[in-house]
Structure P
Amino acid sequence: MSYQVLARKWRPRDFTTLVGQEHVVRALTHALEQQRLHHAYLFTGTRGVGKTTLSRILAKALNCTGADGNGGITAQPCGQCKACTEIDSGRFVDYIEMDAASNRGVDEMAQLLDKAVYAPASGRFKVYMIDEVHMLTNHAFNAMLKTLEEPPGHVKFILATTDPQKIPVTVLSRCLQFNLKQMPPGHIVSHLDHILAQEGIGHDGNALRLLAQAAHGSMRDALSLTDQAIAYSAGQVSEEAVRGMLGAIDQGYLVQLLDALAAEDGAALIGIADAMADRSLSFAGALQDLGSLLHKIALAQAVPASVQDEWPEAGDVRRLAGVFDAQEIQLFYQIANLGRSELALRPTNTRASP
């Protein structure tokens, strides 16, 4: 049997397993329970936060007939009836996913709307999911306006986009809009921890935090990076392996650098820079991580309670907050940020080329 990537294998099948979008789940759940159903929904948000997943769950909720075949619209799809299983496997004839990036013209939209007037073949509703809807042409948007405002009673539209600013206000006004949030790192870490435990794959917390940070709020990106980390580390997702895969800077270098600054030890500073160059570490990445570390130290100085024990560098942050004064940290922070933009202008260096 072919391997199924984690992002597909662990795609949420119902509202209870969807992570990080509680505000949307709450609104949709109440609407389904009270039978207050809109005819057009718009899901917006960056990539990998659950737009398509929500669309499929909503389609199941609208068409679920229950395990005994006598169920109705529900906020808790059974996952066993024909509609639920076929939507999960992508075979449900009355759930149509359309990619607006490759079907963006007025002809494609007219063809879709012509079919919408016909009753569902096997489901309760015909659900049209148009992904990346902002890619449609102006003529295509105009063609769908009337149907989107007053569709047949058996039709539901679900629109999804990463760029809602490009959608005409005439379309926005006809939809119930939900803005999906980027996933907080804590949600990503806990979800990855659960998945890897179920998969029987060894891992450590710091490795998951690095993966969550690199995902930039996208659960799909986090799962894809986790797949890569499993392959890279031969099945044991360790911090060292993830740092090597991502090219992330070992925070130990940055702590040593700040300790050398505190001791005013120029030779030690040059030695640390040489060690980083020997390992071909990115100086741009080092400056970015250094800025992040200095920001945490500044927070620790202003609000000591802001330091979270789960940070791998929490002890060093607290210690360094007492070593430097606030003005020094601010100066180092500005140097790190300015250095990133001016790194390309540095004099030619025989030691470091990253």
Structure Q
Amino acid sequence: MPSFEVVGYPIAEVSEDGSIVITKHESLGGMVSVDTVREQLLYEMGQPKNYITPDVIADFSSIRLEAAGENRVRVFGIKGATPTDLLKVSIAYEDGFKSEGSIIISGPDAREKAEKFAEIFWSRVGTDFEDYLTEYVGLNACHRHLAPFPESNEVLLRFAVRDHDRSKFERFRRKLPALILSGPPAVAVTGGAPQVRNVVSYWPALVPQEISRWEVTVFEGEKSLFHETGGWPETGGIPIPADTPDPADSNLTFSSETKRLPLKAIALGRSGDKGDMSNIGIIARSELAYHFIGTLLTAERVKKIFRELVKGKVERYPVPNLLAWNFLLNEALGGGGTLSLRIDAQGKTLAHALIAQEFDIPVDVLNSVEK
């Protein structure tokens, strides 16, 4: 990446045939390449063939990319389907309370001190909350057991609780400042008693489009010049297209000689959230790497890798036109959004946790990747 200074938004030059060129201002930092566009296309993707919007169901498996000059990428061949006869309604509702607080534990033996602090804290406060959490920020708050455990000189020890009974929060608020005064030494204070906040949860729902009407009125002063009402155009409720079958690459063979390396040696990664679901896009750096990753990262293996975080099932979808695999991790974000107690409530760091894992990678796959 040449520079992250003064990074602007990308520009889409849209042609009449539906093709697009993604570019940027020459004077600004950042970079536009086939890889950066592939990463963005995989960001927060669900089922590749069924990217549903109010206007169209986009088929991401049809997208083609090609370099079209410096910081220019042509996007073409995109297909889609008529939208469904349903509209999405995003509903917010009050859903209890939550609170979080933290202290900084310094070295030496910062990790052991932080673990002892957590043990003391929960023994005093109790764990009869609907949900409670301890995170060791600076050690493994985002990646949990996937992170290595080197000695850290300092740890931000973070506690969080959630419940519908507000009365429970008083002991949580009082015990954290008390812990600083009656625990091990070398602690830095990050604030006073934690605040209790309302939780506003998110609930997406689908409704028939005929119940939604639009109304437009144009005024000049208090005088109405134009007034019209209407509804959505009929779509016929065309079924959502079937998704791309997950191919089996059992007939492929790879070199028996391997090297133990992080997955990032042959892949890129991008992750995001959809409610309590995290999406991880793994993008191969070569076609051979794409096929190898298909044999390496099954849905079951990804579920096992993220076993501490993922409570639901893991779904895998191939995106061969982008040399990518899309993984949907259900019930992976502790409720997601405002409900979650985690510091990474939107799964933004999970792709990097996955590509940091080490695997035995065949040398022919490694050689296929451009250096």
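Just so you know, all these numbers are worked out from the coordinates, no wet-lab data involved. Just so it is clear, the structure is predicted and the values come from calculations on it, not from any experiment. Cβ atoms are built from the backbone, for glycine too; each structure is taken alone.
Ranked by mean count of other Cβ atoms within 10 Å over residues 84-91, structures P, Q are topped by P, which has the highest value. Which one of P, Q has mean count of other Cβ atoms within 10 Å over residues 108-115, as calculated from the coordinates, equal to 15.0? The structure behind it is P. Which one of P, Q has volume of the Cα convex hull per residue in Å³, for residues 4-59 alone, as calculated from the coordinates, equal to 86? Considering all the candidates, the number was obtained from P. Tell me which structure, out of P, Q, gives 0.45 once FRET efficiency 1/(1 + (r/R0)^6) of positions 28 and 100 (r between Cβ atoms, R0 = 35 Å, to 0.05) is calculated. Checking each candidate, the match is Q. Given that FRET efficiency 1/(1 + (r/R0)^6) of positions 220 and 276 (r between Cβ atoms, R0 = 30 Å, to 0.05), derived from a single structure, equals 0.05, which label among P, Q identifies that structure? Structure of origin is Q. Out of P, Q, choose the structure whose coordinates give mean count of other Cβ atoms within 10 Å over residues 172-179 equal to 18.6 when calculated. Clearly, the read-out refers to Q. Out of P, Q, which structure matches -16000 when helix-only ellipticity at 222 nm (-39500 (n - 2.57) for each DSSP H run of 4 or more, over all residues; to 500) is calculated? That value comes from structure P. With semi-axes √(5λ) of the Cα gyration tensor in Å coming out at 40, 33, 21, pick the structure among P, Q it was computed from. Checking each candidate, the match is Q.
If relative contact order in percent (Cα under 8 Å, 6 or more apart) is computed to be 15, which of P, Q is the source? The correct label is P.
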